[in-house]
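Listed after this line are the structures, all set down as structure tokens.
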Structure I
Amino acid sequence: MITRRELLQSSAAMLGMAVAPACFAKPEAPRKTAMYWQAMGDSAVACELCPHQCILRPGAIGICRTRENVKGTLVNNAYANPCAVHVDPIEKKPVFHMLPGSKSFSLAIAGCNLRCLNCQNYTISQQFPKDTETTCLPPEKVVEEAKRQGCTSISYTYSEPIVWYEYVLETCKLARLAGLKNIWVTAGYINEAPLKELAPYMDAANINLKGFKNETYLKLNSAKLQPVMDTITNALKFGIWVEVTNLVVPTWTDDFAMIRSMCTWHKQNLGAEVPLHFLRFFPLYKLENLYPTPTDVLRRAQKIAQEEGLKYVYVGNVAEIDSSTYCPSCKKPVVVRDGYSIKKVAIKDGKCTYCGTVIKGIWT
């Protein structure tokens, strides 16, 4: 019988990744006193981490599946107990305008504050931490292992890092001291205050803008649109390098008028140089009845974004569509990609080596 860990190691080998070893047998789920909450009467607590604003009686657990009221104190059961630990190419996040070709130490703890019908990682995002096979990896060990694996960054990814906020924040601080960069791969459903505290230690974020209609967000993701828009604009304001992802889901988010509205908002509020990634949907989880996003729909979405003035628009999960970065002035390729492999980088001191145009991003 193949164990889950042997399967992970086999998959990681095929993808050129590594799996960090467990430092102990499966530990007791650690409990960390949570940040961002208020005590209420009768030992109830009000969580203030995300827009759901859960009010929890003793023994209750929030929508996120991680934050629990324990005798009038809010604790987080998602701390130092990741269920997924890999070394990924940074392009897989996807983050295209930061250290191309570098390796990112990637980890996740179970739980999420959204309920996306199409979630590709539902086996961990829609689970409680206690119900997953975990590795004991305190923040200092994350940094140590990342450096040992030759990574230049740590990515908080796969599930929703917002719901393991305390672990992310502490690890980010240690990573920054060790000269590692931090990457946040998120749906962006967080309140402004915790985002503002995290931002000084977060170098880059890929934020998933899952659609551009509130009613679609409510039905597809069990969330509201406006808080995500606020997170994206605030992340930029707080100094994080931001790239935006939009998964184009057939019959849900493949409306071209909606896509154009989203791209118009992107240009007006984020600027033309914030990259936008359109990703192909594959049938998963509760939307297995659908079909993969047609490539012509993705090409049309890319064209709309370019028509709206966005300079860096990518299509992901489609091998036959070029994902290279082109200089917006001379149109020559400045980062040549073949899947997750980098074939050429023609950027020096943040500028196109052909014509000297500034290419926004983190290149050194």
Structure II
Amino acid sequence: MPLVRLPLLVAWLALVVAPLAGTASAPRAPWPNPLIFQRADPHVLKHSDGYYYFMGTVPEYDRLVLRRAPTVAGLAAVEEKVIWRKHTTGPMGAHIWAPELHFIDGRWFIYFAAGEAERIWNIRIYVLENSSPNPLQGEWIERGQLKTGWESFALDASTFTHRGQRYLLWAQKGPGSKDNSQLYIAPMASPTTLGGPAVMLSQPEFPWERVRYAVNEGPVVLKKNGRLFLTYSAAGTGPEYCLGMLTANEDADLLDPKSWTKSPSPVFVTSEENKIYGPGHHGFTVAEDGVTDLLVYHARSYREIQGDPLKDPNRHTRVQAVVWRADGTPDFGTPRADTRTLASSTPPVLADNPLPGP
């Protein structure tokens, strides 16, 4: 072959062989890890306007913040807006936790947990509403406490629809229970009221659900392959924190506890190899391709915590793809290792000004 043609051959091989070689391994995840520093209890909503909306618990437990971006990775760098602050006295005055943003019947709703300023562990579920097309604009109106049927420690409300019925999922300390919290479901009559009694779906019964605390909390639903997968967080908030799962057939009565099968082992746990500890309180969204399901969760980058884990600020938001097994069940895999650190990356600057409208 004439020497003059060698460069052309090399170029052709680069175009043909390299892509083929790339199929031998999974592509590198397109999201920085952590995605967002010092934001626990993450919730990401992909809305019909093309934006991803993010909320999470701030370490000070004193306000609600909201950000949005056209991509999941873009959430890492955009500014946040403070959209609500805790009360100085009374209800909604402490422990502002686990906000979730939902778009229901043309309006925005935020479900979150809060204690009282004077009795910080009197934690209940509260609701905000905004009728603006852009939730970073308009007025957030307090709709008060979402009543669950009895007064006790309650938090981590999430909502979903199935076959025309909207449901509420949440965690609460049941009447007479010695556990910290169990998982409940109820039909909803409106975005702020229940339409039927609460039904307990799960309580901490396995040893891995009872490390330091007997906890089931943070329930969310992922629907796929003819089933509903209800995943939740269990145990204390240190390295023992992990995810469990209940499964129901899509044709089942979701209000019947017998419709749900509980996995006897956790489905997502600490990775000593990758140095990711206590993966927990999570949600699901879909990637920009509209097909790939994403798990969004928080975890720490170290095992040892000084003092109370709830006072440690470094529960960071992380994201990774869900893999689906041949039997139609989700495989959450192992928490991805960090690709950046808080010391080498500047967190986004908090902003009170909303982003431009869509």
Computing helix-only ellipticity at 222 nm (-39500 (n - 2.57) for each DSSP H run of 4 or more, over all residues; to 500) for each of I, II, the value -1500 comes from structure II
Given structures I, II, which gives the highest value for FRET efficiency 1/(1 + (r/R0)^6) of positions 34 and 250 (r between Cβ atoms, R0 = 35 Å, to 0.05)? II
Could you tell me which structure in I, II was used to calculate relative contact order in percent (Cα under 8 Å, 6 or more apart) as 16? II
If FRET efficiency 1/(1 + (r/R0)^6) of positions 42 and 314 (r between Cβ atoms, R0 = 25 Å, to 0.05) is calculated from each of I, II, which structure is the one that comes out at 0.95? II
Value 36, 24, 21, calculated as semi-axes √(5λ) of the Cα gyration tensor in Å from one of I, II, is from structure II
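Read the figures in this text as sums done on the coordinates, not as results from a lab. All of these numbers come straight from a predicted model, not from anything done at the bench. Cβ atoms are built from the backbone, for glycine too; each structure is taken alone.
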